[in-house]
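Derivation of every value follows stated rules applied to the coordinates shown; laboratory data play no part. If you're wondering where the values come from, they're calculated on a predicted model, not measured in any experiment. Cβ atoms are built from the backbone, for glycine too; each structure is taken alone.
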Structure P
Amino acid sequence: MQAYVASRGWAVVKDVEDTGSGVTERPQRETLIQAARRRELDVIVRWRLDRWGRSLADLAVTLTELSTLEVGFVSLTEAIDLTTPTGRALAGMLAVFAEFERELLRERIKAGIAHARRAGRPHGRPPTAAKHTARIKQLSAQGVSQAEIARRLGIGRTSVRRIVGAG
């Protein structure tokens, strides 16, 4: 990577190495993005593209942001150079595929929810406040404030307000 940077006549401003895997936070990547937002660098050079983004959607979002900030991105292994017109066109195609991936995921989630409902399985958050309806009405009738009822029962004030207002 250092030889590539030198051959392009660029100066290394920050040398960063992220270690770890999975979906954990990556502070070094965030540091680079923050530096790009502050206009402290012009190009980010990576060894592999898959080491930058955890998913196609994540990759597309960060590459689009870098492009908006006019910060180049180079991945040496895949020979992707977003500092060139061809590379920027490739970034646009990546964004299209990321949107496609998000739409497929959304459709799968909706289909899974519909299937669960047809099968009679509950979906969504369990109705915790509804279990306390009788107690909420009793406390309200005793003149206890809605905020106090919520505190005593460990539920939200909005849920208390909704139940008191309905009865």
Structure Q
Amino acid sequence: MNKKTQNELGNIRTKKKNDPAVNLYILLDQTDGIVTSAVELEIKHLKMTQPQVRVLTMLSRQDDPATLEELANWTLKEFNSVSTLINRMEKKGLVKKIKKNGDLKTYVGLTGKGSDLYHNHVTERSIHLIFDKLSAEEKKQLNSILKKVRDTTRDILGLDYRPPFLP
């Protein structure tokens, strides 16, 4: 590699290294990874995975069963992946599939076993230990910022786009 090319690459490297957006992404990625590791360690004794806990969390917050599409949208996973996950959870007795008359969609609801497991055994202690270090104002600010980042990303990816001709 010639001297000019080396200098150009050095300049690009320096620019990328000092890019605030890239550095924020790296920090967010590291934070996500380490918080996820803490939660996975906490739920390991329950013989559950993080995606399973996410589904239990969502269903426990809903008044009505959720569709597979809603679960896929909420978890940002492919429909087939969510369907496979739900099938595994159904075999464990944690969720049940529900069909409504005249509706082709499959709905998913918590079973008594799933509700008991989530409410009485998934403590979320690791999450509290981590986020309790933030003041109420910091939590509010972080919540606002993360929602803005999430919503902007969903918009860029067109995840919420619905053609105007659909009901």
Output the label of whichever structure in P, Q has the greatest value of FRET efficiency 1/(1 + (r/R0)^6) of positions 50 and 122 (r between Cβ atoms, R0 = 25 Å, to 0.05). Q
Structures P, Q compared on Rg/Rh (Cα atoms, Kirkwood Rh): the greatest is P
Given a value of 15.4 for Kirkwood radius over Cα pairs in Å, for residues 10-97 alone, calculated from one of P, Q, which structure does it belong to? Q
For 0.90 (FRET efficiency 1/(1 + (r/R0)^6) of positions 42 and 114 (r between Cβ atoms, R0 = 25 Å, to 0.05), calculated) the corresponding structure among P, Q: Q
Calculated from one of P, Q, relative contact order in percent (Cα under 8 Å, 6 or more apart) reads 18, and the structure in question is Q
Could you tell me which structure in P, Q was used to calculate helix-only ellipticity at 222 nm (-39500 (n - 2.57) for each DSSP H run of 4 or more, over all residues; to 500) as -21500? Q
One of P, Q was used to calculate distance in nm of label points 7 Å out along Cα→Cβ at positions 26 and 106, giving 4.3; which? Q
Of the structures P, Q, report the one carrying the highest value of distance in nm of label points 7 Å out along Cα→Cβ at positions 58 and 130. P
Comparing P, Q, where is FRET efficiency 1/(1 + (r/R0)^6) of positions 34 and 138 (r between Cβ atoms, R0 = 41 Å, to 0.05) highest? Q
For which of the structures P, Q does the calculation of mean count of other Cβ atoms within 10 Å over residues 74-81 return 13.1? Q
